[in-house]
Structure I
Amino acid sequence: MTGHMSHYAQFCPVSRGAEIFAERWTPLILRELLNGSHRFSEIQLGLPRISRNLLTQRLSALSSSGVIERRPLDRGRGYSYHLTPAGEELRPVVEGLGAWGYRWGGADLPSAQLDPVLLMWFIRRRVQVKALHRARTVVRFDFRRPRRSFWLRIEPPVVDLCFTDEGFDVELAVDADVASLTAVWLGRQRLAEAIAAGSIRLEGDEDARPLFGRWFGLSPFADGGAERILTGAGRR
């Protein structure tokens, strides 16, 4: 493989691998691709603080290195991005890094690390659609301080994240403090504890409320990393 990454000038295989994998943002780009994101806009949603130019550079370098391939879109301009067999072989590396980070990277959540858009993007792809039996379920998430709402439109097997109200009937409204919902998603706090404390409130159908805990999928690392990143529905 060849690429435009920084070089350590060592023959050691660890250094050769690090030249490709250990560039800033690259492990997170691979996380998004491993989770089924293929469009530039989808990858960018999972990396809200990366500049468009830098993301373009990283994708180009990964393509040159043989880790991903770029395919023209069937419709319109632009490309989609897909892992090659070499890229797929990085799955256990990314999973291992996540499991290590969950165990040893610290459990505190500074306010600078909280991001409702990113949280909703992660929630979307962990929805356990098998627990939902309706043709369509719409859930609204209302975050506090600052107030912002998101909608999950679940039409199994597809789960869409919406940033504006599309007029569908809402079966369940989740009023939440972003720190508490993040802690629940990470498995750092039990859902029942957050509800008892009032940091998460559920309003909606009598059957929708008890179902929330069944279809709300936690982080794949919440149980110590035993689950794989791509279990559950919500993949594209």
Structure II
Amino acid sequence: MNVEVFYIILFVIAALYAAVGHGGASGYLALMALYGVAPKEMKPTALVLNLFVSMTSFMQYYRGGHFKLRIFLPIAIASIPLAFVGGMIHIEDVLYKRILGVLLLFPVFRFFFFKSPDDKDLKEPNLYLSLIFGGVIGLFSGMIGIGGGILLSPVLILLKWTNQKQTAAISAAFIFVNSVSGLGGMLTKEISFTNDMWMYVVCAFAGGLLGSYLASSKLNQNGIKYVLAVVLLMAAYKLIII
């Protein structure tokens, strides 16, 4: 793949993810894996990109009044320490790509099959379930090098704890804190970044700004979700099968 094409795709992935309230680590990881970047460089690189994109997305949804701190807190409290632990765990390269491919299927199913509940149907979150889901997702997030939003979002929607925009706001904040914690765990071991790290950051941050704008515009978010789902489905297929 031509390097210019890589940067364009990275920009587009960041824009699509930010538009639906995600940091995009799973997309960046899939792109880097298909491009041949070493997994030891992929994980910390994706988490750094997550920080920039998830923050821009969170600020957009926070200004819109969609962030629910009381739902976010118990999930984050359980997730942060386990994301740190997960960041310390090494996974063999082939297995790593297979797990990443499977995780990509979570947002695909969410975008295609999980409809955002109406506000009148929303339920009060369960504290114990919040802690359990937060801890499990945090551990996987640190191990794979994602923020965990692609795993948390379907849970929030399926349990009817939040509507679509509340889910996006909580997921964006969740991704940010998990990315910081996962990076902390990785820093306890020797890590390395790709040589083009700063160009990655520029492309992802620019895409994140565009995605945040799209999220606040009248552009149909369902269309964005379906495009992103198809892209992720193709990437998952390549990572799992090929």
For 16.1 (mean count of other Cβ atoms within 10 Å over residues 39-46, calculated) the corresponding structure among I, II: I
Comparing percent of Cα pairs over 20 Å apart, for residues 103-214 alone across I, II, which structure shows the greatest value? II
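With volume of the Cα convex hull per residue in Å³ as the yardstick, tell me which of I, II scores highest. Don't jump to the answer; show the numbers that get you there.
Values: I: 147; II: 106.
The structure with the largest value is I.
Here helix-only ellipticity at 222 nm (-39500 (n - 2.57) for each DSSP H run of 4 or more, over all residues; to 500) was calculated and came to -26000; which of the structures I, II was it taken from?
Of the structures listed, the value fits II.
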Compute relative contact order in percent (Cα under 8 Å, 6 or more apart) for each of I, II and report the one that scores greatest. II
Output 0.60 (FRET efficiency 1/(1 + (r/R0)^6) of positions 23 and 111 (r between Cβ atoms, R0 = 30 Å, to 0.05), calculated) maps, among I, II, to structure I
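The numbers here are math on the coordinates, done by the rules we state, and not lab data. Keep in mind that this is a model prediction, so the values were computed, not measured. Cβ atoms are built from the backbone, for glycine too; each structure is taken alone.
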